[in-house]
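So, here's a batch of structures to check.
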Structure I
């Protein structure tokens, strides 16, 4: 069951879509309910695929079909749901899978830009163990930074499957997850990464697991270990960072997982706090392409740790502390709270589109339109 804290969804900045049943049925009902938004999102990305990656519609569909085969093999439940989305929305299956592989298609072609999230990185995530929060609850959150046009093509997707697992996640329409949590107390935040191994295969071998399929697979797990295993399964063509947590005894647990093609690294909390931005921190042996450009990622993660440090050491971090962190303007407009830099070309602009807070013990998700410095968080509760 999903409910808003005050019994209404009217104040939330994103439409809520609730479905229940088997993966296929959940996907179909989602596709029907979000048909217009999915169509709008496909239009946005088909344009980006054409302009930024040189892919026409036929090439997009062919690529999507290849990603579908990988998804069916490695994450069949996710594939069943995506097949249902395509049927319910009345769009091609290949287009839906290409949408869910938008990171690989935009950044994985030979003509794609070599840096992440526009020109300067984007997204800052933070987690605090329950041993260091005022409530004793494990808290996660992030700013999701991307092109401002994306704001109008988003949903909060709530699914309850035939196993009884409920998932609540922010998602681009037609996708199944980005940041979110489930009824087992597992939560996921995400940051884009980049390394010299990124790129689609050119030798005819099948593509790896799409970035956004991997996110949904992690949220389908009923334990932190299960989410970790799901995220590691199969090969990858794009680098991705997952800040994973699960509520539980002694403040729960957090781990940060840096996934690159062919390798992985991980980080553990220090003094109860774990943060991440868009550069590699674990020492995994690849060339971090953020080093080729620089940008705000190089200080955002460290600043987030420092800003949370005093309250964490006192064991008093609150949701308000995280909200204040995500509104931080150091190095404005290239800050944790990212604002559009009018000097950037329109296609390269980025800002905090939405900010999300997760309470993994009370199973609550808070969301604010971005940049969050000027918006309140609306909350939804997820009951087991």
Structure II
């Protein structure tokens, strides 16, 4: 890909993905129950090899995959992304036994994974999590506390859980565990959220875990979480770009044919200029997402990767909100009717500005990176 223009093979692959989403995945998504895990949809993603791509793809390919699915079927995109987010720590930090036990089912869409990091008091400030992992006296731990706003909970088959084992303060005392859903003491409930996919709360009442459940080393779990988020943040931006492009295309078609004031809407300068602004912002976001993915693929350990990922997620999610909102405005009341594409996108587009690091967190990451090479401190709240 030269200058972030896709080559013909990439363009064709994206077109096939959009067609697959429209023809095969949208009908399955329509049969799902809002707020519940759609297992037939997951199985279809596995059948078509798309879940396998999540684990074998580079960051750019993952972005193209998520953008293309988001354009045609946001439910399929979200189901795919949540499988990747929940299972990537197993791939990157799990033991051979853990990978062999869980990843084949994830790739096939039979086994539902979940990433359990957020808590009521530790959302954006993930290092402040309080879920306690207390030694049980025989080499293991007991997990006690709660997780909240966990996608795929409480229906997942296993959870990547981050808990405080106390090797050090803050992020240095966090460990990652693979916790099967059937462990004694683990329970959960669904939360009624704006988002149409499953989100829930989990309660840990002395849930037993042992050394065989660790993902990586004790006290190194926060690194597992951040590596996973750095991997997926540019592709969250790609999800947003896919929604923005869908809203933009719908707006172009609407304003080119909708008659008003003696002509079509697109003849009005105020409308045409707004559409031009929507298109420009969408293209800028797309290019930044691809650049961040390319940087990750070139050297995932480079110190500028977190900044690039944060910039991509920030700009793309904020842009998608802008584009979808203006698309609704240009369509008028019809766009607010239940079942309309833009009504659906209007509900979907809000959450990505919060999850996997809110926009404010992304700005902090960017600012810390920018001021990291300067003497002293940066602006208030942005220490080196």
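Coordinate-derived values only; no laboratory data. Model, not experiment: these values are computed from the prediction. Cβ atoms are built from the backbone, for glycine too; each structure is taken alone.
Each of I, II could give helix-only ellipticity at 222 nm (-39500 (n - 2.57) for each DSSP H run of 4 or more, over all residues; to 500), but the derived value -17000 comes from II.
So if we calculate volume of the Cα convex hull per residue in Å³, for residues 217-296 alone for every structure here (I, II), which label has the highest result? Evaluating volume of the Cα convex hull per residue in Å³, for residues 217-296 alone on every structure, the highest lands on I.
FRET efficiency 1/(1 + (r/R0)^6) of positions 169 and 185 (r between Cβ atoms, R0 = 25 Å, to 0.05) computed as 0.40: which structure among I, II? Answer by label: II. Can you say which of I, II returns 0.55 when FRET efficiency 1/(1 + (r/R0)^6) of positions 345 and 369 (r between Cβ atoms, R0 = 25 Å, to 0.05) is computed? Considering all the candidates, the number was obtained from I. Given a value of 73 for percent of Cα pairs over 16 Å apart, for residues 73-160 alone, point me to the structure among I, II it was derived from. Derived from the structure labelled I.
Comparing relative contact order in percent (Cα under 8 Å, 6 or more apart) across structures I, II, the highest value is found for I. Work out the source of 57, 46, 36 here, i.e. which of I, II gives that when Cα extents along the principal axes in Å is computed. Here the read-out was taken from I.
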